[in-house]
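Computed from the coordinates by the stated procedures, all read-outs in this text should not be read as laboratory data. Since the structure is predicted, the reported quantities are computational estimates derived from the model, not experimental observations. Cβ atoms are built from the backbone, for glycine too; each structure is taken alone.
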Structure P
Amino acid sequence: MQSIAVVNQKGGVGKTTITLGIAEAAAAAGVKVLVVDLDPQANASSGLGIWNKTPSIDDVMAEPRAGSAREAICRSRWPEDGPLPDLIPGSHLLASREPLLAADPVGAQDRLKLALAGVAYDLILIDCPPSLGLLSINGLFAADRAVIVTEPAAWAADGVDLMHNTVERVSGRLGTPRLGGIIMNRVGRTRDNRYWSEQLQERFGNLLLPQIQLRAAVAEASGQSTTLRSLGKRPGAAEAAAQFDALWNQLSTEPGPSGSIGGSTQSSQMPTTTIDS
């Protein structure tokens, strides 16, 4: 079993889109996938066609027991003839769960890990909230690897540095998660976009995983609570699905990225970019 926390303390970088894209690619490859929606916005749940379902991740976090996450698992509502991950639904109630976790000095950080103990999936994807609070720490404690999502924009490198330091601190205590890589999302072809892409490439080098280009089809699939594959001949859908397939292929076949922050700038992860309307 693999468990991957998808993280960034900054919102709006497309972290949930990446989670759903990896889930689709892995499930399409025959992998048994569970998505854990740990973000109070619950966008991963709505992207999988699930709204306001109970029990939810908030119930799991409220009274964790070994393996208790099984009680909250449901099927996603993506098209039945395509990749179909399972889900532990998100909940807006998580927004008030964090201060309650802070009142638990013993078990505040590993509740999710305890609840997922013995839950049998080939791949567990944990969509963490855009923060460095206890919910995200729970996601990191429960994961074997963490992937950091960013986009080519001003100050993106600073955010990646901060998140990477958090991953390293948790890993230093537990031995996990290790950094699975950095995903550059929404890569476009404007001059500003190219500049910041180059800055990220120079800063992080071989830590970068295959990137995801800016395509309207990706947002459309999420907005329609469906898969890229179900969009048929929609411009950019097949290309986006292929990019997520490449991303999943690297995540599933490599133990982790080589290099270190501030290391090599030689990488093959910077293809020509396009924008589909």
Structure Q
Amino acid sequence: MSKLRLMGQNQWNYTNNAPAWEERGLDCSSAVRMKGHLKIFKELMPDIVGGQEVNKDMQLDLMLLFQEEKLPYTLIWGNMTPIFYRADKFELLATEYLLYPKKFEDYEGTFNDANSKACNMGVFRCKESGKVFIFATTHLWWRNGSNPDYYSYQAGSDEARRYQLQLANAMIDKYRAMYDNCPVVFVGDMNARTTSIALQYMVNEAGYTHAHDAAVEYATEEMGYCSCYPSAPAEKWIQGPYTNADDHIFVKDCPAGSIKRFDRYMPDYYLVLSDHAPVWVDVEF
């Protein structure tokens, strides 16, 4: 049996410094922020991380920092949704990347801006225990689909997120069939509350359990969000229940009691790194 830390993290897709930050004597460029993200990795030492909004410059900056610090992470390409994993602890058996379509039938507009909305997955074998499992990361469409008066409303957004998860699970299930219906840990910036039709699909139709509900030792109630934007860094974390979070972890067919901890990492220094706190589970199997 192995103890693993599996994490999701939206690192904020931003490469250069923003004028509003420069006026404050601050720097939100990738070259600077990735040093903060390196600190997160060093403090938490996650075994696998599913990224969102990690552009090519950010990936390169972070991987070079890993090399300088002699941290044992390698990268699975996934456009804006890469996977970082410890090559010293895992054998990668298979991987696949799925870019979600821009168009969604019966609704106008695009549902994939910047080609960032996707699912990336890997089938891993733990070198210590021999356990095989699937780890997947996703970034779902972001606009509001339920309140026409909201500034970011776009009709069909709720339905599009559900459809994107259906596409992701079709890909994941293909590999589950190949690897003896192995466990799945599915992380991501899902841009949806737990009561949404997208996340209710995960529980009621796709057979997943939210890691908050599966954790047997500790589960945070925080939502893990702040207003770190190009216009200004965040001053504090926004208070709200985990049910209102954008970032979630779902698990499927994990052994009973194997999900030990569901948590978010929210140090003050992270307020200038991204608007999304890292979310992770501690797993034993």
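Computed over structures P, Q, mean count of other Cβ atoms within 10 Å over residues 52-59 reaches its largest value in Q.
Structures P, Q were shown, and helix-only ellipticity at 222 nm (-39500 (n - 2.57) for each DSSP H run of 4 or more, over all residues; to 500) at -7500 was computed from Q. Among the shown structures P, Q, from which was the value 23.0 of mean count of other Cβ atoms within 10 Å over residues 12-19 calculated? Matching structure: P. With distance in nm of label points 7 Å out along Cα→Cβ at positions 4 and 236 derived from the coordinates and found to be 2.2, which of P, Q does the value describe? Label of the source structure: P.
Comparing FRET efficiency 1/(1 + (r/R0)^6) of positions 68 and 228 (r between Cβ atoms, R0 = 35 Å, to 0.05) across structures P, Q, the highest figure is found for Q.
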